[in-house]
Structures are given as C-alpha cells and as structure tokens.
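All of the numbers you see were taken from the coordinates with simple rules; none came from a lab. This one's a predicted model, so the numbers in the text were calculated from it and none came from an experiment. Cβ atoms are built from the backbone, for glycine too; each structure is taken alone.
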Structure I
Amino acid sequence: MRILTIETCTETSTLGLARDGAVLGEMAFPSRQALAQRLTARLEWLLAECGLAKGDLDGIAVSSGPGSFTGVRIGAAAAKMLAWGLQVPLAGVSALEALAYPFRALRGHLLVPVINARRQQVYAAGFRGQGESLARATPDLALAAAPFADWVADHAADGPPVLIGQWEGLPAAFLDASAALAPVRALVTPAALAALAAARFARGEADDPMTMTPIYLRGAAD
C-alpha cells in the first residue's frame, strides 16, 4: 500500500511516501508563510523523485493536530482534497501520538510528546510503550507551565517520564519544569504517520474527507 504522509502542525513540516511500511522518500522543511503553495510544489517534487504520480497513491495520512492553527488547517485541507479527488482512504493521526510512536519500545516509561502551543502553553499527551504499539494514557491537552509540571508528576506512576518533541522557543518555565526529565528531540516522521495510518486502514477504519475534524484544542488566535 502506497501512503502519502502530510505533517504541517509543528515548526518543521514533513512530507513522505511509504509503501508497505518502507519509506520511499521524505522531506522536512520549516513551516513558514505561503505554506499552502509551497506544500503543493514540494509534493509534486517528492512524487517525481520517487517515480510516482498522484494516481499511484493508495491512501493519505495526515497529522490532524494539535498544533499551529494555520498549519493544522492547511495540512488537513490538503489531505482531504487529495483523498476526495483520488478516492483513496484518509487517516487523521494525532501529531502527539505520531511523536511518541517511534519510542513505543520503551516499556515502563511514560511517553510525553509535547508541541509548542505558544501563548505560554504546550500541547501534550501521555502514552505507554507496549513494544510494537502504544497505549494512550491521557487525551491530547493544552497546558500552561505549572499545570504541565503537576500533570507530569501526577502521571509519573505510569513510569519514568520521557519528554519528546521540539524544544526551541518554549518558555523557560517549561524547560525548568522538565529539566530533570532529559527531553528527547524528535519530529513527526513520515514513518510514524504511515505506520499509524496503515494500522487504521487494516482495521477497516478511515476518515470521511468531507467531515474529518482536525484536533485544534484552541481557537485561531495562534
């Protein structure tokens, strides 16, 4: 199954093409202005580099939030349009779940992916690694620094916390709150998005391109 992955929720956007679990090609680029126009051009380049056309795609995976309101909206709109036009299944995946997925082999740890939510907040969630899969411990949340520190402490019984994400630009209060937790820098990767989407497709699950709702958690002010 050939799956196109789209990630525009975080500071670093990614595009990828995967086939039966193997990544054929991927690219990462800053999420900046004119993202919608640049996304289309980069997608065309990636398809050409991999020797594929849009009609060769069998499914679309998109990180559907939380994250930058504009980025979430642009990525979701592009994925929905492609899935509808090509009549292929669509899978929206939590960006936080995709951040945690590469660390699923860390049994006995609480995996805490974080995304800078700006306005003195982070988006965060808790997961437990089960070897080949993840178990969700909490829903996706938007938290300020003090509640975030308390939340991590409250869930530490689920295992020593491992913080996962991009830390550039986070307020000092978050860095202080997590100073003892040795954060791991990571991106939302095409491999993670493709694997999580493929698992949904294998279970017969897919999102309706006309009604899929992104995970915003907050309004458009950011």
Structure II
Amino acid sequence: MNSLNQGNNCCAVIPFFNEKKYLKSVVNNTLKYVDKIFAVDDGSSDGSAIDISGIENVSIISLDRNYGKGFALQAGFNEAVKYEYDIVITLDADNQHDPDFIPAFIEGIKKYDIVIGNRLKNLQSMPVHRVVSNKITSFLLSLRTGESVLDSQCGYRAYKTSVLRKIKTSFNGYEAESEVILLAAKKKLSIGFVDISTIYGDETSKMNNLKAITGFIKVYLKNFSN
C-alpha cells in the first residue's frame, strides 16, 4: 500500500486527452503516493493509453469520444466510489501538476472535505490571461458561496470519497470544477487550499477560452437551490 504507508486508501483520477508526451511519467510519479490510479482516456487519438497499459495498479477507463474534462473526471469518480477508496486525488496529465505535492493534499484532507491547489502565491510562470480569468472567477465564486475561494480553476485537488457520493457534476467541460465548488457550498462542505507550484512548459493547453468562459457563466447562473 502506498498512500505514504499510512493506510489512507487513496486513489488518483487522471483524465487525459492526447497527452502522450507526459502521461507515463505523471502516472509513474503519482504511483509513489497513491494505491490506485484511474486514468480516463477522453477519446485520445495519439495512442497515449498504450504507454501506461500494463502498469500495475493503473486502470484505464476508455471513453468512446472526447466528452470533456468534467465528464472524464466524473467517470473516474464513479470508479473511486465503486471501489470504496477514502481519498481521491485529481491531477492533470500534462505535467503541470507536480505529484510530489500529493502528501500535502493528503494532510489537508484530514481537516477539510475538499482541498484545492492554490497556484496564485507564485504567478511568475502563469500566463497573464490565466491570472486574470482565475482572479475574476475566484472572486465571483467567493461572492456566490460566501467562502474565500483562492484558486477556482485549479484541477489539482483532493476529495473525501464521501463527498463524491453527495455531489455529481452535470457539466462536461472545465466548468465542472467550478460546479463542484458551488455544489459543495450548497451542501455546506468544507473547502481548504494548499499552496502549490505549477509547471508551464511547451505544452499546448486543451482549454478553449471562449468555451470555458461560456461554461463558467452557465454554471454560475444555474440555480442550485433544489
């Protein structure tokens, strides 16, 4: 058992779409800290999954087409719940999230229901447009929830699996991660943050900025009162 040999019963969900360059190294580094990885192939066409097939403690969930990050995450969450893991770590497959921060997330989840990575303490490597959009969405979500949301767009997170039994996202794109925050606030679940660094290299972002903004607006305006 990994999970820092502390019996944390922890798995990771890693969605990926054409991430052949970094996927295998991200998976191998993540396995140092978790017991199981659910790698969700969101319709890749570059043979990414072949590189991690056969790796012990890695299950590949293959989707029949590219549905979006939110859909892929939910597919992984369903497996984590099914196999009764206690903690779920989510991180990206493009090498932007350093798996060496996983112990900090596992420590943080002892105090909170959800722990989100906070990249905004060090903005030197983050593209300006991402800084601006993140600060705006974080501010708006803070207003909507009444909580201090430090980094709304970070996909590097830890969840108690009990939380994933209570909330399920309905949006399929990147906006699903904002939806989680709103659903958690509705359920009065606690959200904490852990400072992390983010690696921006030569990878090409899969995010369509206009689509992401439109998706966020839809999530933000959705009535979560039911």
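Comparing Rg/Rh (Cα atoms, Kirkwood Rh) across I, II, which structure shows the greatest value?
Numbers: I: 0.96; II: 0.93.
Largest calculated value belongs to I.
So percent of Cα pairs over 19 Å apart, for residues 50-137 alone, computed for just one structure, reads 57; which one of I, II is that?
Details: I: 52; II: 57.
Source structure for this number: II.
Can you tell which of I, II yields 3.0 when distance in nm of label points 7 Å out along Cα→Cβ at positions 82 and 154 is derived from it? The structure behind it is II.
Ranked by FRET efficiency 1/(1 + (r/R0)^6) of positions 42 and 58 (r between Cβ atoms, R0 = 25 Å, to 0.05), structures I, II are led by II, which has the greatest value.
Could you figure out which one of I, II the value 2.3 for distance in nm of label points 7 Å out along Cα→Cβ at positions 10 and 90 was computed from?
Values: I: 2.3; II: 1.7.
Working through the options, I get structure I.
Tell me which structure, out of I, II, gives 14.1 once Kirkwood radius over Cα pairs in Å, for residues 114-209 alone is calculated. Of the options listed, only II reproduces it.
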